[in-house]
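Enquirer: Following this line, the structures themselves.
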Structure I
Amino acid sequence: MTKKTLQSLCVYCGSSAGHDPIYAEAASQLAHCLVQNQIALVYGGGHVGLMGKIADAVLALGGHVTGVIPKALMETEVGHHHLTELIIVDDMHARKAKMAELSDGFIAMPGGIGTLEELFEVLTWAQLGFHEKPIGLFNTADFYNGLIDFLQHQVKQGFLRAEHAELLLMDADANQLISKLQNFEMPAGVSWLSRQAARTLGP
């Protein structure tokens, strides 16, 4: 399988660093992988928590970092002032749309409800067929095991198709996760829009 060129990845992560230093270490590991693969970081533009950790790590290694932040958050002094590029937008909806536009794929690190909301929005878009970009879950220290189990529960109960659950690529190792994203190909007929088109075309 030919590896696709990922020029930029959007990383969703917490505005907190968490209680365990392993999460900050994972941010540093992912930063190294991005720079080694010449992949630019796109993220939420903050200087706090894991957001600040990964941005600072990429910058320290000479990588390119684009932050996208709503002006209300910039005004509360959580914005990072030393990025390669900082884009200030009107609101959270514009932030998520711009981050998606600038990115060739997505990774969710450990985080809170904002991280989950961002992750499931791009996963929903993939399920519907609005994009074919790879989506990764960086499962540091088994942080997302409960979420992974719940997705399988949704599949078993008939609320989520197995092929849609499989759109979420998972790994606890940053190098392996990047490799999975580079090798991802959207399976034919998986998205809702492609299935509807097939029905319209008929036999």
Structure II
Amino acid sequence: MPKGSPELTEARREEIINACEMLYQTMSFKEITLKEIGNATSFTRTSIYNYFQTKEEIFLALLKREYELWSADLERIMAENETLTKDEFADKLAHSLEKRAQLLKIMSMNHYDMETGSRPERLVEFKVAYGNSLKAVMHCLERYFPDMPIAEKQQFLYTFFPFMFGIYPYTYVTEKQQTAMEKAGINYVFMSIYEITYNCARMLLGE
């Protein structure tokens, strides 16, 4: 780890993560290299190794940050709403994920690569953020639906979280993919992140 203040270290880490996020807007995971990320920062490419050993660790840090932001949104929902109906909670949950397209994109496309290409300590840091998002959703269920049996709350979690891996591919379809589906006779109906998330959450909550 480089010498310097914790603030400088964190600022450098954030600059690297931000550079990766910017590149990911126009490049695929495979196309992005440490060299490309280094060229988008204000310091030398070799300096990146003081903070991250692989590009997978950088992406994992980006995903960790996305989970933290989502958890903060869920905590904000609880702070601002003492009670919510099932419709209202599904609406707010859907809107919270609507803002996290980056989270959904990385989850659906590169999750396995990131975890296998990162050091154990980086993976633990990520799992803490992931676990906190599980806890945040569970806290929402406990507050707004206290009569829901614990088994149903757990079923909600372990259905909704795997479901999240498929949201991005169903809501972001390229022209090439759409043309292929048309030629295959598939009647694709576009749904937004909000729509597909709301429908799933509302179904899981029951009547």
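Enquirer: Of structures I, II, which gives 1.02 when Rg/Rh (Cα atoms, Kirkwood Rh) is computed from the coordinates?
Expert: Working: I: 0.98; II: 1.02.
The correct label is II.
Enquirer: Of the structures labelled I, II, one was used to calculate helix-only ellipticity at 222 nm (-39500 (n - 2.57) for each DSSP H run of 4 or more, over all residues; to 500), giving -23000. Name it. Write out the running numbers ahead of the final one.
Expert: Values: I: -14000; II: -23000.
This figure was derived from II.
Enquirer: Please state which of the structures I, II yields 0.70 when FRET efficiency 1/(1 + (r/R0)^6) of positions 67 and 179 (r between Cβ atoms, R0 = 30 Å, to 0.05) is computed from it. Kindly include the intermediate steps, with their values, before the conclusion.
Expert: Values: I: 0.70; II: 0.30.
Corresponding structure: I.
Enquirer: Moving on to the next point. If FRET efficiency 1/(1 + (r/R0)^6) of positions 91 and 163 (r between Cβ atoms, R0 = 30 Å, to 0.05) comes out at 0.35 when worked out from the coordinates, which of I, II was used?
Expert: Checking each candidate, the match is I.
Enquirer: Compute distance in nm of label points 7 Å out along Cα→Cβ at positions 75 and 99 for each of I, II and report the one that scores greatest. Spell out each step's value before the answer.
Expert: Numbers: I: 2.1; II: 1.4.
Across I, II, distance in nm of label points 7 Å out along Cα→Cβ at positions 75 and 99 peaks for I.
A short reminder: the numbers here are calculations on the coordinates, not readings from a lab. Worth saying up front: this structure is predicted, and the values here are computed from it rather than measured. Cβ atoms are built from the backbone, for glycine too; each structure is taken alone.
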